[in-house]
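Alright, structures below, take your time with them.
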Structure 1
Amino acid sequence: MSKTILAVDVGYGNTKLVWGAARDSSCELLFKSIAPTTRQSDDDFADFSQPMDRVSIGVNNRNFLVGPEAYLAGSASSILDKDYIKHDEYLALLRGAMYYMMKKSGTIKHKIDGLVVGLPISNFNEHRDALLKLAFGVHTLPTPAGMRNLYGSTFDVLVDKVLVLPQPIGALRNYSGNLQTDDNSVSLIVDPGYNTFDWVIAYGMRPDMQRSGSFDGGVAHIFREVSVQAGKTLGIGMIDFVQCEDALNTGILLHKSRSYPFEQFNGIAEDAAAEIVKKFASALDATRPFDRIVMAGGGAKFYVAALRKRFPDFEIIASSDSVMANARGFYAFAAGLLL
């Protein structure tokens, strides 16, 4: 009997999940880590219209919208708190990941044999045991539409085993396919997420946690700088971070039914990234050399230019889908232990 493994990277900015070996959208999903409170599910209107791609998840007698289109509801935003896992929204996002695995696979599983989750290096030791306790055990989930005639409106799933990893370890495991089994080269894994900037040094596949580190230097800090300056220049006030990220990616800001050219603010983002990389370089133990820099995290693209300027003599490996690196590595790690 095959085992069910789910890897979930609940980040400050995005929640990423992987539940199968296939490296394609059939076994992966990403959605923003924004969970507005709600009184009902969009599925309540499924008989009358096409429901939004989000689901109502219950935690401690409160309901939260979770999923790819959850951020469109209300004014909720990402929670930038070092005690993130203590917020009900965190558990809602984690349960939402379980729900979407069932929905996308079209199969209800009453047992998850292995659930892999991660934490930033900065609070890994502080929150590891609490996250183990939070994730382990029975979770009650809503039944996806189309399966309710068999399973009812809700069903229980037992999480049998939980593995908590430092987030950059997932990226290292994901990258390991590029290494030979006897490769002892030294990699610097850099993981700029939404709120934190994490890194770890690894000898082959062996991480040296004594040479790892983390600080609040994720892309939210870049978006804050850009939002303030762009709001002043355009005379529209502070822009929310979702709009800011979209505008930096597309070159156009859509705000209150108007569009504004946004490329003029790329320099502000570059300067903010350079300041964060400068802080990282000061904190990095560079007394012993490394061979390459491997980028992970959804914010990787905002830091590549600054890292290349700061470390011009090193190969920098940054894939276009580095946002999924940790979750894919988490899955590979668990599959090696359980399958």
Structure 2
Amino acid sequence: MAEVAVIGAGGWGTALAGALAGMGHGVRLWAHEEEVVASIREERRNRLFLPEVALPDAVRATSNLEEAIGPAGIVLTVMPSHVCRALYERMLPVLGPGQVLVSATKGLEQATLRRMSEVIEEVVRARFPPRIAVLSGPSFAREVARGEPTALVVASGSPEVAERIQREFSSRTLRLYVSGDVVGVELGGAVKNVIAIAAGVVEGLGLGHNPMAALVTRGLAEISRLAAACGGRQETLAGLAGMGDLVLTCTGAQSRNRGVGVALGKGRTLGDILGPMREVAEGVKTTEAVLELSRRLGVDMPIATMVGRILCGAIGPREAIGELMERSLKSE
């Protein structure tokens, strides 16, 4: 069993740390917040982000990056997308070429429109050629932490790297599938958060199952078009990293992005919604990057466009639904 460093102790990072420790891995969980480190050390719980789940003794919490990363054969990063570059730059001096770097972050870098694996590659190659994989799929942190069966996808340009992570991370409760389509897997994970905001709006407006089914289906079409334009494979978006993650995030009550949309549909302002949130709703920041990427590539994304207009206050939720329904007619 490899030693694993988990960088980022939000709900998802904490859940993965607990699951990996339960498999027999030695896990060092790095947290930015000292109160998280203290609560895990003293109570075996992350009181701030996942208080209901007790963590195995094999999860050792630290706020020291060198202590977390130094002994690790696998470095699993679970930070918000907007801090990925800065945190990897901090990590760079203690990373080594023998380590596999696994990204479980779902988002795009706003300034560059790069996927997380591209950001990692750009930073780390200054010292050595990195071995990178990405982890995605339909997964709520609390259910993974409780040991409920979950299926994920690990993608890498190196089959050897993907298969190693598949072996190391699979268990009776986690089943990993390998993929070579890093582009499709990452874009599926990032853009589904945008569509989930729209799904929340539908729920918040009190609409029924018909519009929700239409939105999820047409949302998948938008994600697939963008992924294909970026070099991803359409079939990837029919799998766990596409349809699977989209359905979960659009319909599950634990989805933060869906929750933002529900509140918007009920008339709350974005500032009021985000103010008390402890964890990041990635779709809010990702929407702008997705729309800019789609403009550059000439990809039509009407649902994402309406989400962007709602988020910036240019249109109300009900008016946005009306405009989507009244668009020019076309074939599917």
Structure 3
Amino acid sequence: MLEVKRKYKEMVSQYVNSQSEMDLYSGHKLSRQFIEKEISPEEVIGIHKRTLKELFPEMDEKISHSFDFLIEVMIHYGLALQEHQSLIRKQEEHEMEMNIAAKVQDTLLKTKVPNFKGLDIGFVSVPAKQMSGDYAYFVSDEQSYASVAVADVIGKGIPAALCMSMIKFGMDSMQAERSSPRLVLDIVNRIVEESVDDSMFISMFYGKYDAKDSAFSYASAGHEPALLYKADEEKFVELDAKGLLLGVQSNVLYEERTVHLADGDFIAMLTDGVTEVRTEEGFIDEDLIKELLWKVKDEPSQIMADTVYRHLGEMQNFQLRDDFTIIILKKEDKKV
């Protein structure tokens, strides 16, 4: 410590007399020694104060006292800096955990769009943050049945991902492509109600397409109504069905309904990240979504889904406030 003080005094004296840049920047050598000997910034200021008193005994006392104020400032600055650095480390650890969780979620919950003859399927799902609260599930024998689910967890982050894992577990535990939508929701609801925290709720829309008679059966657990476009009538119809959110209570009767699709008809299943898009002017009107779908109704389903996402994304400057998921099922013309 004494050696460091001596060197500091020599270097300050040399710089004061020469005022050369070479002498000024030579101070960085001492910085390493301060760190090695664990000398704090406020102690360095104390060393500087004593050095000036020794070099300039006639120095005004008021200037000397000003260093006491600087020392006090540096003490609190050091405490604040430590707290700030601790928060940064915690944030970095949290981000690392979220990155790992997002990769695990992507691996565990990854779904494949089936190649189903006679049914054109489009799918877009974009998370607002690293972890998605939306989930889409496809299952099909690629000949007779095609089933699809879209779910939205009320809550985000890792707890939401765990909820999605419960849903996938429920889906995988049954032959969902042959199970009725009402039964699927009933089983998944029981799993969620028993396994997930009471503060977590999930909305879900589940539909099953039967190629034999082009019938689409569906049930809903408090989810956004799907939109059915009837090509021959050129109009949209909401596909809604009564049913509580998943996880509210164990015994729930889910309503099941059925519609029949004709060539050119399509069904759009959405999460509230689509229907409740908010811009600077406020929430969008559902008619805008219908208009976007209508304009591209003759395009392949994937182009339709991409177009809706691109347009609504542009309205938000692609700063999504909520997870965005849209699934489109279009009955293909048999002649094509």
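Structure notes:
- Computed 2.6 for distance in nm of label points 7 Å out along Cα→Cβ at positions 72 and 112 - originating structure among 1, 2, 3: 1
- Here mean count of other Cβ atoms within 10 Å over residues 144-151 was derived from just one of the structures 1, 2, 3, and that gives 16.4; the source is 2.
- Identity of the structure behind 33, 22, 18 (criterion: semi-axes √(5λ) of the Cα gyration tensor in Å, calculated), options 1, 2, 3: 2
Only the coordinates and a few stated rules stand behind these numbers; no lab work does. Because the structure is a prediction, the values reported are computed rather than measured. Cβ atoms are built from the backbone, for glycine too; each structure is taken alone.
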